[in-house]
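We did not get these values from a lab; they are worked out from the coordinates using the rules stated. This structure is a prediction, so every number in the text was calculated from the model and none was measured. Cβ atoms are built from the backbone, for glycine too; each structure is taken alone.
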Structure I
Amino acid sequence: MEATAASTAGEIMTSPVVTVTAETPVDRVAGLLRRHRISAVPVVDNSGNVVGLVSEYDLLARSGATAGQLMSSEIATVSPETSVDTVRKLLVDRHFRRIPVVQGGQLVGIVSQGDIIALMATEWICGACGEAVRGDEPPEKCPRCGSADQFSLQEQLPGT
């Protein structure tokens, strides 16, 4: 995944993030997941600090009346400057599906496995030499020939 190594969590994160507090009732959490078509929601305190996550799994496997009673509090966070490759490694090594992005202790976004897959599925072709580079945005210059501003977007077909 070499082309994404230069990309950062801040460049691919989803923001703003749907959040709940520890006091949010479980039925409201379930409704937010369904309405926003997401699989988890960060739990934040009154200062906006992430204290946990409530996922679909938590709703199905645990019992409780509030987000705070169901949430997983063993989470990892990254900064907007964290490389996508580091985020990918955390997702794989820790078996996470998403990682909150924080800056100055405050939640600023979230990166999911799907965000990284979307990044991998976008390919830019250098008009000068044909070099393919993957990423959300075309590179400033071609890593092979050094030309700039000659990239065309080539969406990847599923399974490629």
Structure II
Amino acid sequence: MTVFTGDFDVKLDAKGRFLFPSSLLQQAGEEGQATFIIKKDIYAPCLTVFTKGEWERQVEAIRKNLNPFNREHNVFLREFFKDTAECALDSSNRMVIPKRLVQAVDLQSDICILGLDTKIEIWSKDEYEKSHPTAENFALLAEKILGNLVGI
């Protein structure tokens, strides 16, 4: 399983292309040689990028927990798969983000690419900078989530 790390300031051109960071491409290994799945994030105003293998793992986990004949589950499935596209890197290692996805999260020319465990996030630089908690709030969150774990 691929683990992505690092954050990168990148330029998005008028055609929705950006140079995919070589560090993230190396981290993707063989999975990064094929295609990626890109979608609008559920929780934040950004795009989420998965390797094809990770996307298949995510979809399998969803399938195990949902019944497509349940109306609520079907609404969730429709919304989950909405604003999703398959993207491949071109010969110059550029990714093209479909215009509808660029518009969905209001990406501008300055974007941030963030490796986040098994996925990559693409943010408008302004939105990304606004999304950070203060150091104190992050410390409180870490304590709340990790404070009673043993062996870290």
>> As an exercise: Cα Rg over 2.2 N^0.38 Å, calculated from one structure in I, II, equals 1.13. Which structure is it?
In response: II
> Which structure, out of I, II, was relative contact order in percent (Cα under 8 Å, 6 or more apart) derived from, given a value of 23?
Replying inline: I
>> Matching task: 2.6 is the computed value of distance in nm of label points 7 Å out along Cα→Cβ at positions 98 and 130. Pick the structure from I, II.
In response: II
> Of the structures labelled I, II, which one yields -10500 when helix-only ellipticity at 222 nm (-39500 (n - 2.57) for each DSSP H run of 4 or more, over all residues; to 500) is computed from its coordinates?
Replying inline: II
> Out of I, II, which one gives 0.20 for FRET efficiency 1/(1 + (r/R0)^6) of positions 10 and 26 (r between Cβ atoms, R0 = 25 Å, to 0.05) as computed from the coordinates?
Replying inline: I
